[in-house]
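Each structure below appears as structure tokens.
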Structure I
Amino acid sequence: MIQGKIGNLELKVVDIKQTHIKELFYFKLYLGDKLVGYCNYFSGRDYYPDWLEIDYYPWLRDVGLEEEFFKKIYNFLSKRGRLFVTYDKDKETLDMIMKGYSAVDTPLGFSLLKAGFTWFKVWYFPEGGNEGSPKIQANKPLDENIAIKELEELLEDVKSEKIKDWINAKRKSRNFII
């Protein structure tokens with residue numbers, strides 16, 4: 001399960017509960033003594049990759065640990081793994097998405113991008129509202145070639161010149177940990 005240190009704080013999984021699906025678990029995720037989010041984790045089966053959904057409390061951004069936190073999640077997931085992060089408690093991200101910005105243009109999305117994720121989708125109404133709050137899906141690439149292709153595709157949607165410059169520098173560096 002997810003574990004480790006972020007900054008000087010310990011990342012802790014608490015109250016793990018297995019569901020009727022043998023690969024699916026619910027738990028609370030804490031950094032130090034503060035709740036980061038309520039989680040659902042599917043460990044994968046056959047050709048279905050693993051995924052983690054976090055009902056996210058975005059206080060990590062305020063203390064400068066958000067990118068490092070998502071990097072820890074990125075490293076936890078397998079190649080092609082998926083991360084779903086709710087943004088309803090993140091006013092800045094919510095406002096930007098409602099104004100038509102891409103996921104990556106938002107503070108949350110940019111943190112996910114810098115953590116290593118390269119494919120994004122905004123779920124405004126997940127499964128017609130039956131699968132929780134609005135969320136950003138961020139996928140881990142299978143390999144470096146796919147990462148580069150997905151970064152090139154992101155450039156079509158991103159509005160921020162700062163983020164476009166970051167994406168172009170990352171593509172050119174070919175410095176990927178997958």
Structure II
Amino acid sequence: MEVKKEAGILYNELSQLSQNHLFFWSQEILFSWHWWISVALSLLPWLLWWFFRPRESTMRLLTVGFFIMLLSTVLDLVGLACGFWYYPYQVTPFFHGFLPWNNTLMPVTVMLLLLVPRFSLLSKAVTFGLLTSFVGEPLFIWMGLYVQLGWHHFYSLPIYTMLYILSHLIFHATSFKRPAPCLRKQ
């Protein structure tokens with residue numbers, strides 16, 4: 001079969017599936033208690049961060065936060081596409097990843113943890129990995145917001161640990177300490 005024709009058939013099937021999902025979401029998910037929890041988890045941590053962040057580190061922290069958002073969203077979409085997990089309740093029907101986790105809980109937790117003094121990089125990274133893998137994920141399963149299919153919490157541990165380590169390296173990069181060439185005094 002011709003590639004263009006086959007792609008068109010698959011697109012039409014996907015489009016119909018998306019319309020069915022939108023109808024299901026609007027009838028069964030929107031305004032349910034699961035949806036309200038997801039909305040609260042999407043907004044409240046950002047408010048907490050806004051009030052407790054050190055003002056002078058805002059841009060460095062946001063850089064790390066956007067890095068975490070991007071990477072966790074990509075990894076989440078790969079896991080969804082591979083059939084390792086899914087989310088029965090979503091804030092929006094147009095994005096199949098779990099927005100509260102990828103765009104709020106993960107970045108805000110990492111940004112706040114970066115501000116905790118007196119602990120080594122490795123201890124904070126492992127703590128973050130353990131808490132997200134063995135407390136966060138099971139809690140979301142218990143709440144009915146996350147369903148694992150071919151995945152285990154142990155698989156998440158090195159991924160979350162590495163995410164924190166990369167975030168730490170970005171946050172402490174020396175390029176943040178130098179002004180951009182166009183901003184230097186001549």
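Which structure, out of I, II, was relative contact order in percent (Cα under 8 Å, 6 or more apart) derived from, given a value of 15? Answer for the origin of the read-out: I. Each of I, II could give mean count of other Cβ atoms within 10 Å over residues 29-36, but the derived value 14.0 comes from II.
With distance in nm of label points 7 Å out along Cα→Cβ at positions 5 and 133 as the yardstick, tell me which of I, II scores highest. For this comparison of distance in nm of label points 7 Å out along Cα→Cβ at positions 5 and 133, the top structure is II. Computing helix-only ellipticity at 222 nm (-39500 (n - 2.57) for each DSSP H run of 4 or more, over all residues; to 500) across structures I, II gives -9000 for structure I.
15.1 is what came out when mean projected area of the Cα convex hull in nm² was calculated for one structure; which of I, II is it? Going label by label, the one that fits is II.
Here, each number is a calculation from the coordinates, and none is a lab measurement. Here the structure is a predicted model, which is why all the values come from computation and not from measurement. Cβ atoms are built from the backbone, for glycine too; each structure is taken alone.
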